[in-house]
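So, here's a batch of structures to check.
Only the coordinates and a few stated rules stand behind these numbers; no lab work does. Remember, it's a predicted structure, so these values are computed and weren't measured experimentally. Cβ atoms are built from the backbone, for glycine too; each structure is taken alone.
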Structure 1
């Protein structure tokens, strides 16, 4: 089966209680512009939620641009992201001039997320082999 890069409806988090459950899980990774809140899920795919507040960017045009960029970065990397509910929260406004930096931050966050969600199992297995 070939991988499609379509962002399906099931990959989006929309409901308030879904967001609340991720925020209450209290796991977060931060960079200069982005904060990534996450919680492992039992689904076969990662899910994305976006938060861009009015305090971050007053104009809706700016907030929508940031959402669009983050959604696109997620869409392109969704097959490399472990199954988790992810909320990306913009902490600092960015625009077209910052795109490459945002792309690097996003990729770095996904690498850290992979390490945190996949590595604990590996460490646990290695511990059993040694004993």
Structure 2
């Protein structure tokens, strides 16, 4: 199936894949060719694109995944707020950003933007610690 991972700035990945794994607010899910048409919001975490023995993983802070099409022209489009290869995240930098996000959130408990920033920073630091 055709898979494209795009951000507002660029196309992060494009190619053929056997499986796409991502996480929505309801939990982790996988998409293979012929899956029923599907649309999901994405939460901060990894989007994995698997093709044979190859696996590409991207950290996305959020976005949407759309999958549809007939079996012979099935496609998956990940519209992400951002996408960076999971293996390229600097763990110490990710921890620093997490600490900064915690300080900002602690300064103003009612700030939704600070809470969102904290969730993204925590997910990114978690991904960096596993890579």
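Observations on the structure shown:
- helix-only ellipticity at 222 nm (-39500 (n - 2.57) for each DSSP H run of 4 or more, over all residues; to 500) from the coordinates reads -9500; which among 1, 2: 2
- Structures 1, 2 were shown, and semi-axes √(5λ) of the Cα gyration tensor in Å, for residues 40-103 alone at 29, 15, 6 was computed from 2.
- Structures 1, 2 were compared on relative contact order in percent (Cα under 8 Å, 6 or more apart), and the highest value belongs to 1.
- Structure (1, 2) behind the derived value 18.8 of mean count of other Cβ atoms within 10 Å over residues 32-39: 1
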